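Pasting the structures here.
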Structure P
Amino acid sequence: MDTSSSAIFTKNFAALLFDMDGTLLNSMAVVERVWGSWALRNGIDPVALMKIVHGVRAVDTIRALGLPVDPEQEARILAEAEIADVEGIVEIPGAVSFLKTLPPERWAIVTSAPLELAARRLEAAGIPVPRHMVTGEDVSVGKPDPQGYLLAAQRL
């Protein structure tokens, strides 16, 4: 990809891989509302929980907490609540205009979110769903493991 006209890059890259939340969009308001309510229902300090939920698959967070719940079921419940609540999801300033400068076949999103949630958040922030996206459902081990990024690079 030719990036010579961009002051952002000092090198040329064949492709770019992006995280979604905190990189292209901000969904903090939703995460705090949905996970905060879930934490209170499960006897967990919401402030402490916010320190560990970001960038990790919900099922992995719930498993790590060791609660007497079905992590898969709880992750589905949380995903449904997050899909229904998009108030306050916004684009990181400049993300859409930057993505429009990239060839669509040369960039991908790698996210811990399930596909339906990722698509809903992108839509809410006004960011088009990319041709290539790896979600938490596409990997057997979530972030910070590099599996998702390696899969996205392979797809590109």
Structure Q
Amino acid sequence: MSIKDKLVADMKEAMKARQSDRLTVIRSMRSAIRQAEIDGKVDLDDNGVIGIISKELKMRQDSLREFEKGGRADLVEKTEAEIAVIMPYLPKQLSKDEICTLVKSAIEKTGASTPKDMGKVMKALMPEVKGKADGKLVNDIVREMLN
């Protein structure tokens, strides 16, 4: 079953169970996927869908940080609940140690040695970690290892 099919099935299930918060999040993900398909005039496969869902997750994580800074406990709780709905649709997230191992491998493959080579490393690394790790975290680890 594709991720898009799973989203439709879960949307129907949320409707029947009257889970309005879960339903809202699933609908927003489906809407973002449909919009990307319309804009690109393509039918997205699971990898494309994972990319869109990752963007949805990233938006919520960024919002979560801002709500925490602002002391908005009500919005923090709501955003955490939305993140919990999104996570099952993404592949298992890589740990920091797993990312470090992949970064070391990419640095060896590209022969990078200075922070100027960061672009080469990121280009080699991102296809492996797409949807499985936060790009900012990967970027920070690469920068740290090249310094």
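FYI, it's all coordinate maths here, none of it is from the lab. Just so we're clear, the structure is a prediction, and the values are computed from it rather than from any experiment. Cβ atoms are built from the backbone, for glycine too; each structure is taken alone.
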Here distance in nm of label points 7 Å out along Cα→Cβ at positions 44 and 132 was calculated and came to 3.3; which of the structures P, Q was it taken from? P
Name the one structure among P, Q that helix-only ellipticity at 222 nm (-39500 (n - 2.57) for each DSSP H run of 4 or more, over all residues; to 500) of -13000 was derived from. P
Structure with the greatest value (metric Kirkwood radius over Cα pairs in Å, set P, Q): Q
Compare relative contact order in percent (Cα under 8 Å, 6 or more apart) across structures P, Q and report the one with the greatest value. P
